[in-house]
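There are structures below to look over.
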Structure 1
Amino acid sequence: MVKKIVIYFFILFCPTLLWAQSKYTVSGTVKEKSSGETLIGVSISVEEKPGVGVVTNEYGFYSLSLPQGKYTLRISYVGYEAELIAVDLNSNLTKNVDLSEGISLQEVVVTSRKDDENLTSTAMGTEVLSMKTIAKVPVLFGEKDLVKTIQLMPGVKSNGEGSNGFSVRGGATDQNLILLDEAPVYNASHLLGVFSTFNSDAIKDATITKGNSPAQFGGRLSSVMDVKMKEGNNKSYNASGGIGLISSRLTLEGPIQKEKSSFIISGRRTYADLFARMSSDFKDVKLYFYDLNAKANFAINDNNKLYFSGYLGKDVLAANGMFGSDWGNITGTLRWNSVINSKLFSNTSLIYSNYDFNVGFQGDESSVNFNSNIKDMNLKQDFSYYLNSRNTFRFGFNVIHHTITPTMAKGKDIVNEKNSRKSLENSVYLSNSFKVSEKISLDYGLRFSFYNVLGGDTYNIYKNNELIESVELAKGKVGKTYYNLEPRASMNYRLNNTTSLKMGYARNTQNLHLMSNSTGGSPTDQWIGNSYNIKPEVSDQISFGFSKNFNDNMFELNAEAYYKTMQNQIDYRDGADINTVPDIESELLFGKGRAYGLELLLKKNKGRFTGWVGYTLSKTERKINGINSGEWYNAKNDRTHNLTVVGIYELTPRWTLSGTFLYTTGNAVTFPTGKYELNGMTIYQYDRRNADRMPATHRLDLSATYETPSKGRYQSSWSFGLYNVYGRKNPYSITFEENKNNPQQIDAVQMSLFQWIPSVTYNFKF
């Protein structure tokens, strides 16, 4: 039997091995000629072999194996001039390529991908946004905003007016893995959601994957938003920035050693509080944020490069010395890229992330402060092995040490000290991208994750919200351990040159959970890890896709249907006390969830008029014992309809007009069904969980950008915008109060934000 198996594998693989022995590999890095920035997703095809080719990885590296001979490589990237390179393969070659930006006064392109990537890629539910597109989309206060632009994509729903929190395919806010140069960002918003943490001047590329993420990503159920920072111009010094009505930004970049090392540093700050202080009514009010992005890279030699990137952001909110709050993120990534040989690429990262918040109240006779913190140390190793033009393997591991300090209260009469909880989140993974034939492509992999609860605290065990046992786990000890296998697979079947079908399956697990009783989330929401009560959340998602391109890839239509089940979902019991309870786990209930829907996206990618129309039809539900009589109920982020329309029109070479329209069904909420009096207080009664709806949200935003004539190296532009053109009073919250004239009558009072917000921004670069 063993002999038969050996013979079988020899027959199967011997032709491949013999074939591979007569092949050679051309590899290298593709960069932007003017700045030296590496380019992601560049297409490298072989003129003599139609259908044979590769794309650069997220670090700009490519590897292509071919039989011995002479070939012409075509290197192409939307928005750049294509390069043709002749190679004579009789040994392994290194060919680094610099691409020049294309000059086009009559065409705007809304994507940085190759023209037909939606037809050839196996990726499901993946969107790539260029910074050029983001710059032209109108947003609140005229500030280019990555997160708000992503919210305009189908399947991605904003959590509310002015909020940067978002839901993906029925997932909660915490089920999105947000990475900035591989470092996790736990709160991606400034000013309570008005701005995102991402300064677009410092960002090179952003990709969001909805559920069917590659095996190298894990730890969240719904999506991965992978944001890459610019590396800095290694050929010349540049400065750029912008001055707006409430914020300004400045970016400096240039070579440390020309063409070998470079840096970029970018900062922002709002100053609305400075104008507010001019009024005596607001002289003691503080409301601002600042952030700073920095990155440097060093070429050790042709095959090894070091990168260091960091982010520092802080929000401050205070009023009259009676209330004060601050929160912020700190991240740092030390990364080593190594080309081990022409087929094997390595990326090693050491990552630090820290998020904390502090809230204080000061009264005449008492004061109280609340603070919380989550801190990560992360070691990540990733390998890419380019076996041949049809096979790319990716494998590696990830080790994360979490330190979570739960919300602690300190005050004159309050002392609620809590120990930090430590844990290890570990994973190993292997995946293969395999082009079976000209029509069929596969991407499959397996991720094995395991989570260790570490000692240093006492863990309570509850049954039906009653304490039954306490486990005191000493420092250095390993307590509860959870293991999970996460298979991922996707397939693309190319029907013809303009049409393809896709399908995919993915299992994801999540070990960190955000405890929030609001839809949009707030800085004071606290993270907790798995424990003896809280198990990993698990999701299984299956999806089907259809892609069709028209008019030489000018138009593309993408449709995806998905069905997702979720285990170990968390919700609060009715009447939960989440602010003063000693152990928040005593207030939790557990159950399951499901989400399903249809996403449609129609894009126009070329021409003077570009843009997209996105529509999502979806349903998201939870079923948890102890809530709604154990029956299915709407999740907080359930919204049936979501429509977005984005248009960008190049009126002249200098004037660009753009507009967005969005419509979305209101969030599911629980309104009171009655009231009664108790000790002189009005107590509201509630019935079914999330059985009511907020009013629908819809809004039209417009903007215009004028490119001023260049003066040597100095370039500038003016951006004008109007947010909420027709002044729709979209609901932010609804509260209930007694009618002053009729105490028996209850009035619903809606609070709205942002009406007719104009913006003007002056941008410059030299």
Structure 2
Amino acid sequence: MNVLCLGGGPAGLYFAISMKLRDPSHQVTVMERNKADDTFGWGVVLSDDAMARMKKNDPKSYDAIKGSFAYWDDIAVVHRGERQVSGGHGFAGIGRMKLLLLLQERARELGVDLQFQTEFKSAEDYRKDYDLVVATDGINSLVRREYAEVFKPDIDQRLVKFIWLGTHQKFDDAFTFIFEETEWGWFWAHVYQFDNDTATFIVDCMPETWDRAGFADMSKEEIVATCEKIFAKHLGGHNLMSNANHLRGSAVWMQFPRVLCERWYNGNVVLMGDAAATGHYSIGSGSRLAFDSAIALAEYLHSEPTMEAAFQRYQDERRVEVLRLQSAARNSLEWFERVERYLDMAPMQFAYSLLTRSQRISHENLRLRDPDWLRRAEDWFQAQAGGQAGRQPMFAPFRLRNMQLKNRIVVSPMAQYKAVKGCPTDWHFIHYAERAKGGAGLVTVEMTSPSPDGRITHACTGLYAPEHEAAWKRLTDFVHAETSAKICCQIGHAGRKASVQLPWEEDEAPLQKDPWETIGPSPIAWSPAHPAPREMTLADMDRVAEDFGRATEMAKRAGFDMVELHAAHGYLVSSFISPLSNHRTDAFGGSLENRMRFPLRLLQVMRAAWGEEKPLSVRISASDWVGDKGVTPAEAVEIAKMFAANGADIIDVSAGQTSTEAAPVYGRMFQTPFSDRIRNEAGLATMAVGNITEADQVNSILLAGRADLVCLARPHLADPYWTLHAAIAAGDKGTDWPLPYGAGQRQAERLREKSQEVLRA
């Protein structure tokens, strides 16, 4: 096969090597515009797992590269004069120029034709003369641009300004993140050693800070000198250096483009490395993607029956890994884009937040890497909460007004659809009693309507009749007498989403028998299948407000420890907040302040009925998932502030379910970023919810300061004793079990100890 690689970076060179290793008869040419020893950038980072794959593919080049590595095991975070160091991370650095020279040497040894200082023609010309053309021409790929209509690249230019520098100051003990505050704003640096004398020193800042510092009007030399001044106390008298000799002035600053192509090949032309997909430097994945892709494509070209089949497999399989890494990279770069949100955190918490930013490193993964550091972080968290050292964050106490929770686990409100005329039944008693026995700090009952027309279905619970209050009191009395859990009543009105069938009949379909009139801020139906609600009058608002006040009084007499206003998921209160469902032209529509007028009135009514001594929560949808047409995460911060100013003690942060046009982005903990933003931008207590399934995730959310409480829904449907089982798994001795279950607890603890002994053996 006659093969041409357009670009002599790591991807092109390593693909050429990989092809020759599999069949020396291949004629492989690598074309590169620059000289053999020209390179931009300083050091390259490769993880242990990336190196393991390279060793398997080509032991000789692996040995050569390995022999030039600078190794470190620690990550250091320098913030507000403190240096937090976490170990067990397993990275290696090598100078980019050294890496290229070693790969060039190996390629020549295998018979690859290396052509430097060669300007490319179009790929369309080359594809006629070669069996295979591999576009490894980097982040600004000309080939990708040439076939843009086929490859359909998605390029997202990110916010952070960065400059790639080097220094002879030693940073050989850790991969180091340094944060410095200046008169212009915050700057931070990603620093790592890559040979005996030199370290990469990448400086970041936000565009606003960049503008205030006046970098736009500086020469390259002035820019480097300014960066030296900012980080002077970390440089030990050493200079910062730029090797971007081809750039002048402010052009040395860049903004990272996230690149992903819909298609990776066109005929006999295929994309590789940064030309196909980029990985942000903050997780050091760019080189890994290049090497892994080179290995994969070379392998598939020799294992698949046709080139087309090889390309398709390469695209399909590598895309999965790329998307996984890009997801982690997106989480990481977004953390840095909003880093100023976290800079007031204590150094320990700030370091933890940084280490777990990408979600590739979880709480328990940190424990494997550096158990001593994680234990110190956990003990710090417990100390802040007034808890016990040696326990995980999820077992820290939490206080809201007069309610003291034993831990941070909340059973989310989940509709059971088992009520009779609004009255909870034995089903509800057993369901909620079991979950209270199961160890959670707080159990929230399903959305409970203050009126018959506020129910979602005919089988939803209410608080509008004496028998309702009595049934709920039976439950709360049991919870308080037999468990140490607290219990919350969520009060909400279904609005335009009311009067529907049971979900196991036909989910969200309108009732066909005995429907009732629905109401809303505007006569806009939930879907084409639903009738339009009647637009509420001022008299309707007065009635609903009275209903909420009366229901809250009943909840208080029934013995609930907390009440929550349901202002999410497209129900009545939520439909006032969202511009998608509120098209009113009076004082209750239009601006956010107007749209919030009625929801705030309901909250005020609830607070007045509830009293000042007991806590009150509000659940919101922090995004309508429709872009700027609906509620945005930024607007959610303001919504949360308004609720807090009017009596809410904590914001239960959910998202979506407000529009049939919504396009949510699902994933692990996918709604937690909304809680994070509200907590750290508005300074409010929050609850996180949404595809949180594991204790590992709960602990990570809490210790990183992304929420104060964590709500789990489906896990509690599957396992009422989720918290007790999590405590056993953690080896936690401070979790109380119901006294009749003591024998079960002791057996579970013994079984865990035996399993640990097996693992140690």
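None of the figures in this text is laboratory data; all of them are computed from the coordinates on show. Keep in mind it's a predicted model, so treat the numbers as computed, not measured. Cβ atoms are built from the backbone, for glycine too; each structure is taken alone.
If FRET efficiency 1/(1 + (r/R0)^6) of positions 147 and 291 (r between Cβ atoms, R0 = 25 Å, to 0.05) is computed to be 0.55, which of 1, 2 is the source? The read-out was computed on structure 2. Once mean count of other Cβ atoms within 10 Å over residues 51-58 is evaluated on every structure in 1, 2, the highest one turns out to be 1. Source structure of the calculated read-out (distance in nm of label points 7 Å out along Cα→Cβ at positions 467 and 707, 6.7) within 1, 2: 1. Match the computed value 2.4 of distance in nm of label points 7 Å out along Cα→Cβ at positions 387 and 619 to one of the structures 1, 2, and report its label. The correct label is 2. When helix-only ellipticity at 222 nm (-39500 (n - 2.57) for each DSSP H run of 4 or more, over all residues; to 500) is calculated, the result is -12000; to which of the structures 1, 2 does this value belong? This value belongs to structure 2. Kindly point out which one of 1, 2 the value 49 was derived from, the read-out being percent of Cα pairs over 38 Å apart. So the calculation was done on 2.
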